[in-house]
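*Asks:* Listed next: structures, encoded as C-alpha cells.
Only the coordinates and a few stated rules stand behind these numbers; no lab work does. Being a predicted model, the structure only gives us computed values, none of them experimental. Cβ atoms are built from the backbone, for glycine too; each structure is taken alone.
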Structure 1
Amino acid sequence: VHTDGPELFFILDESVIRRTVGSRETMKRQYEKLLAVNEMPNVKVLTVPFSAGIYRQFRNTYVLFQFPDDEDELVAYLENANGEVIFSEKALGRTSQHRPTDYLDDFWEVEREVAKEVTREFLFGQE
C-alpha cells in the first residue's frame, strides 16, 4: 500500500451518502469504493448520521489544507450560495467572518462529538 501521499480526513453528512444517484448497482459500487478508500492508511472517512441533528458548520461546505511545515499557513476553501473563496490566517476571505482555525476547531468538534465511522453495516444496513 502506497502511503507517501497526503493524509486525507473527511466528514460527510449522511445526506451526501444516502442521496441516490444512478441505479441501485451504481450506489452499491459507490459504497464499496468508499469502504475501500477508508481502509487506506492515509485516509479516514467519517459521517454525521441524521440522528445527530444540526451540528457545527452543518450548512457549510469547506476544505482545510494543513501543511507539514509550521511556517505554512492553514488555508480554507469555502463554497456557498455566494460562490467560493480561498483564504488563510493572514489573508482572510471577504465573504467569511471566520478564520481558518475556526473551521478547523469546528471540524474537530464534529469529529469528537457527533461523527461516526463509515462501516459496511452503516452503508448497507438500510437496504
Structure 2
Amino acid sequence: MRSFVRVLLGLALVFAGTSHLTFARQEFRAQVPELVPIDEDTTVLASGVAEIGLGSALVLASRRRRLVGTVVALFFVAVFPGNIAQWLNRRDGFGLDSDEKRIARLFGQPLLVAAALWSTRGGSRQRS
C-alpha cells in the first residue's frame, strides 16, 4: 500500500508540475503570494520544474526513499503559504471560487505531507 501511495503521489506531482509549465500556468499564478520576491510566472515555472523532479524521484527512488519523502514533505510545507495567500486574497483558481472551497483546500496540504512521509517509510529492509 505504501508503494502504491508513493507512486500515485509521484505521478500526481509530475502531472501538476507539467500543468505548471503548460495548460494551467495562469491558474497557478493565483497561488503565488505577494511576498515572493520574483515574478509570478517565474515562480510558477520554477515550482513546476521542482514538482516534476520531486515526483519523478518519488516514483523512481529505491535506496533513498526516506530522504526523498522528507524533501517532498518539506516542499509541500514550503508551498503552503501560496494556498493561504489564495484564500486570504480571495483569488479564484482550479474551481476554488469560494472561501469555503479555499479553506477546505488548506486542510488537504497536511494530508499531502503525511502521505509523502508515510509512503516512504516502513519496511525493515528499507534504508534512508
Structure 3
Amino acid sequence: MKQQMALGSFIFGLSRNFAYSTLQRKSGGGWTNIDILTSKPKSSQTGQDLQGLIIGGKSMYAQAMDRLDELRALQALRVPLPLVDGIGRNWGLWRINNLTENQSLIIDDGTAMVIDWTVELAEFTHA
C-alpha cells in the first residue's frame, strides 16, 4: 500500500482517501534576544528548539470525517507516535498538538462534502 506518511497506525495517502497537499516543517535554532537598556539586544543560545510539522489537505465526504476521528483517537492516547515517510525514512517520535478541520458544503444529514484540515505535530524528545 502506497503512503505519503504514517503516524503511528494512521496512514496519510491516496490509498486511504486522506492525502495531504501541504507540509510545513519548522526548525528553530534556539536563539533568543536579551534586551539591553543602552544598546542592541544581546544574542543568547538556549539550545535547539523542537521541530514542528504542519500537514494539511482537503478531503471529501463522510470518509474524511472518519479519518479525522481516527486522528483524534490517536491524539487522545497522549503518547508520542513514530513518524515514517513514504520512502521508509524514520522521522523519530512526534506528538499531535492540534487538529483543525473546516467543514463546508454540508448536506442535510450533517455530512461535510469538503473538509480542509491541518494536523500540527511537534517532535518528542526524552530530555
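*Asks:* Please compute distance in nm of label points 7 Å out along Cα→Cβ at positions 21 and 53 for structures 1, 2, 3 and give me the label with the greatest value.
*Replies:* 1
*Asks:* For the read-out mean count of other Cβ atoms within 10 Å over residues 13-20, a value of 13.1 was computed from one structure; give its label from 1, 2, 3.
*Replies:* Working: 1: 13.1; 2: 18.8; 3: 15.8.
Computed on structure 1.
*Asks:* Continuing with the same structure: Using the calculated result 64, 33, 25 for Cα extents along the principal axes in Å, pick out the matching structure from 1, 2, 3. Don't skip to the answer; put the middle values down first.
*Replies:* Details: 1: 47, 35, 28; 2: 47, 28, 24; 3: 64, 33, 25.
Matching structure: 3.
*Asks:* With helix-only ellipticity at 222 nm (-39500 (n - 2.57) for each DSSP H run of 4 or more, over all residues; to 500) coming out at -9000, pick the structure among 1, 2, 3 it was computed from.
*Replies:* 1
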